[in-house]
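S.K.: Take a look at the structures below.
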Structure I
Amino acid sequence: MNPPIPRRSFLGQSLAGLAAASPALNVLAQDAAKPLRIGLVSAASYGAAYGPDPQPRTPGSNHGTAFATTFNGFDEEKAKAFKGTFVKSAKRIEGAKVVKIWDPDPAAAAAIADICGIETVAGSPEECVTDVDLALLIDDGSGAQWKYAEAALRKGIPTFCDKPLAMTAKEAAGIAAIAKETGTKFMSASSLRFVPDIVKLREDAKGIGPIRLCTVTGPGDLVYYGIHALSMAYAVLGPGVVSAHNTGREGAHIVRLRRKDECDIVLMVGAREKMRAGFSIQLFGEKGNLRVEPDLKDLYAYLLEAFLDLAVRDKVSVPLEEEVELIAALEAGQRSLELKREVEISEGF
């Protein structure tokens, strides 16, 4: 059994380096008896509330159950009996434990708690982030999980807000301002930033640069799921998008994102019923080109390791202002289609 992460600090190496050497984080703990306590918010049901056709919430949650099982594991027989979406993480992270869960569906929250050994089903989001060390706000289909962040941030609880940070630039900037005001550690990101193929691509790109064009593809709604595709580009190229021009159509987006440098991004995102696009990224540089279809195995664990690196070691993997810019770029792409013109991302603020 790997010893847990201490509440305040741990010795020596980064979580990322340890994770590379072990299936779980093998941290040298100063206080092995006290794993970090996690509050999991809006984590037991899901309903796609964004877009013109909102769906009712149903029991189960891709991200909520994946995060819970990454830290706590699960009871196999109880998981089989659960009526709803339940993702069983194949990779465990030791040293932290989900001790509270809250969801608008109390019965679903109780069921997930029973399966994953979560001690407390909280009666409110605020209770869920009280007397814990970390807060995880889960993608629940609303696009508004950021609204749960203020309570944790004002308590000084390091907080992860699942993707997307918000559905508009103003909303994203607003919650980022509270994080800055309180000085509380706050992170939001797509898991695709941290999968090994994308991390490696960032290094490999140096061999073909300067990069003059980047194309990224992915499925789903432009803002809600396009964040995954665009995050791959941001992971490799960094920030710098200034405008968006969408020449596609609803459900089949083709967005040219202009950057401050001489590298444009072409973002192609298609609804599943129109285009069975997988995730891919291709870089065109002065010395060659590279294409990657990332392996998504264990993607949630890599994301959570990055958050723990921030919470425990102050290592910033994704500057908050960069994630705000990413949301602004996606929103500008959507507005460009509606307005039939190029849209500056600054127009969203």
Structure II
Amino acid sequence: MFYPVIVIVREVIYLKQFDVVALGELLVDFTENGISTQENPMFEANPGGAPCNVLAMLQKLGRQTAFIGKVGEDSFGEMLRQVVAEQGIHTGNLLTDQNVATTLAFVHTAADGDRNFSFYRNPGADMMLRSEEVDLSLLQHTRIFHFGSLSMTASGIEETTKMAVRAAKEAGAVISFDPNLRPPLWDSLDLAKEKIAYGISQCDVLKISDDEIAFFTGTTDIDQGVAQIQNTYHTPFICATMGKAGSKAYYYGKRMECAPFLNSGTMETTGAGDTFMACILNGVLEYGLGDMDEQKLYGMLEFANAAASLITTKKGALKVMPAKDEVEQLIKRSAHLD
């Protein structure tokens, strides 16, 4: 059961059924999980895809969410549909493609937890969603609409994504964007940069990693890179993630930085950025985009960093997002150690 949230926009009251609606890829992440008795690498099938990872964490924080996307008519698609529904995410616009298989990704993890990806998506079912298949009522009844660049890697899904952005904007939703750059999925990196530029030009909330800042702006200096983005696109709220160096927030001239929660139990970093993104959106839902001071910004970064740290201790992300009290306990333990 979904409970409407009242949002006041231009002095008109709208009933918003959902806190966040996301559109994009839903796939299976095959993550390394040891060596078999025959000395072959073993992979565990983890439900994944950045947009749904974000929604799964938001559900853990008590938010109402919905997903727009497509899976294949295969065992992987059935598994994904079941898992997404189990998280409490509304699946009324999660469709099935009878001709194209569910997208698969193989995640190869380095000793420090960093990752390389191999994708089976040429095409994948997530790319086959068309504009006429999108339930516009979801976009008209959400407080935030979230998307990433992977839903613009082919012309059909790009058209669908841009239509969804327009519809959400017209309904007064806050627009959230995460580039989530995956170079193997693009015909060229110039094309990737062009589509990321579109996403940034449309969003109110941007989450971008240090690597993506370097790719998009040409500088490894986080402050300089963010300044370039702000000067060009006038994005109200930008969060930069820097891995083991923590994160930064930029909001109407304010700049806040928060140290990471380094974890000795880190196995792999899949889903860390998505977990961080969800926590930032939860803060936006709590405070609104027009009323954030330094204390609120720091609190959002601290909570997001802690949650992202916890997810790195688990395989996958979508099914195993941390609960709110787990995040709060980690923050308290770290404060006590300080």
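Each reported figure results from applying straightforward, stated rules to the coordinates on display, with no laboratory input. This one's a predicted model, so the numbers in the text were calculated from it and none came from an experiment. Cβ atoms are built from the backbone, for glycine too; each structure is taken alone.
S.K.: Taking FRET efficiency 1/(1 + (r/R0)^6) of positions 42 and 210 (r between Cβ atoms, R0 = 35 Å, to 0.05) as the criterion, which structure among I, II has the greatest value? Working shown, then result.
M.R.: Working: I: 0.25; II: 0.65.
Between I, II, the highest calculated value is found for II.
S.K.: I would also like to ask the following. Assign the value 0.30, calculated as FRET efficiency 1/(1 + (r/R0)^6) of positions 82 and 258 (r between Cβ atoms, R0 = 41 Å, to 0.05), to the correct structure from I, II.
M.R.: I
S.K.: Which structure, out of I, II, was distance in nm of label points 7 Å out along Cα→Cβ at positions 202 and 250 calculated from, if the result is 2.2?
M.R.: II
S.K.: Upon calculation of Rg and Dmax of the Cα atoms in Å from the atomic coordinates, which of the structures I, II produces 19.8, 59?
M.R.: Details: I: 19.8, 59; II: 18.8, 67.
The read-out comes from structure I.
S.K.: To test your reading of the models, identify which of I, II gives 4.1 for distance in nm of label points 7 Å out along Cα→Cβ at positions 74 and 306 when calculated.
M.R.: It traces back to II.
S.K.: Sticking with this structure for a sec: Consider the structures I, II: one of them gives 74 for percent of Cα pairs over 14 Å apart, for residues 274-329 alone as calculated from the coordinates. Say which.
M.R.: I
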